[in-house]
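**Student:** Take a look at these structures.
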Structure P
Amino acid sequence: MLEFYEKRRLKRWLRSKPFLLFMLLPIGFMAYAAHNAYEVERSAHERRIALTADLSRLEVRTATLERDIARLEDPRDIEAALRQRYQVGREGEEVIILVEEEPLVVEPLFDVEEERAMGIWEWIQSALGL
């Protein structure tokens, strides 16, 4: 019978408010640690996506540069690239540079807002010279 009362007292103690409040402390620490681990995983995932995009962009750039290097192995291609990039010519060649004209700006003879602000009676008086 004594064993029965011991079990009952243990159950009562495990269900008591002080014990349950005490157990909330480690549960809270574990929840905090789990939340931090989740945030770290999310930031690592976002960084992985960004780095994957950067890697693909750099691979495209590498392929472009390798193609340009292969193209510039011929002296003719080097000369063509220099002409295109720096706008240079050989001795005796003439270069024509076209400059676009600036558009003509026409200013109105009278201010439209000023005319709208004038009432109909003032307009009639100014038109008749009164």
Structure Q
Amino acid sequence: MKQILPLAAASGMLAVVLGAFGAHVLKGMIAPDMLEVYKTGVQYHFYHTFALLVVGILMHFNSSKELEWSARLFVTGIVLFSGSLYALSISGIKILGVITPFGGVIWIIAWILLAVHCSRITKNKA
């Protein structure tokens, strides 16, 4: 899982590109409510890119299976949650919104695994 930090950097770059695309290209092309959906995808993409970055840094110092799975799930959540919102807002295909909650649930699991790892390392240092 040595590729987590470069992956987090690439995800951050992609979030900036997609945010700029939404602000400068999509703004006049899609309905305002769909632009808000798109912006939500970008916003959560950024949040979870930062989470992925933290996981990558933690893995550098004290790796664990929980962190490895947390990283995988943060990436999967970005693809499912934000990706489905990007696709929904651009295509207008409403059924794509069914995918979004799965990404959210995956993120919840990723955060739980991160919490488990952090509680173990703080418990071991006490």
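**Student:** Tell me which structure, out of P, Q, gives 1.2 once distance in nm of label points 7 Å out along Cα→Cβ at positions 26 and 82 is calculated. Can you show the working numbers first?
**Tutor:** Details: P: 7.8; Q: 1.2.
Of the options listed, only Q reproduces it.
**Student:** Out of P, Q, which has the highest value for percent of Cα pairs over 20 Å apart? Before the final figure, lay out each step's value.
**Tutor:** Details: P: 81; Q: 46.
Between P, Q, the highest calculated value is found for P.
The numbers here are math on the coordinates, done by the rules we state, and not lab data. Quick caveat: nothing in here was measured; it's all calculated off a predicted structure. Cβ atoms are built from the backbone, for glycine too; each structure is taken alone.
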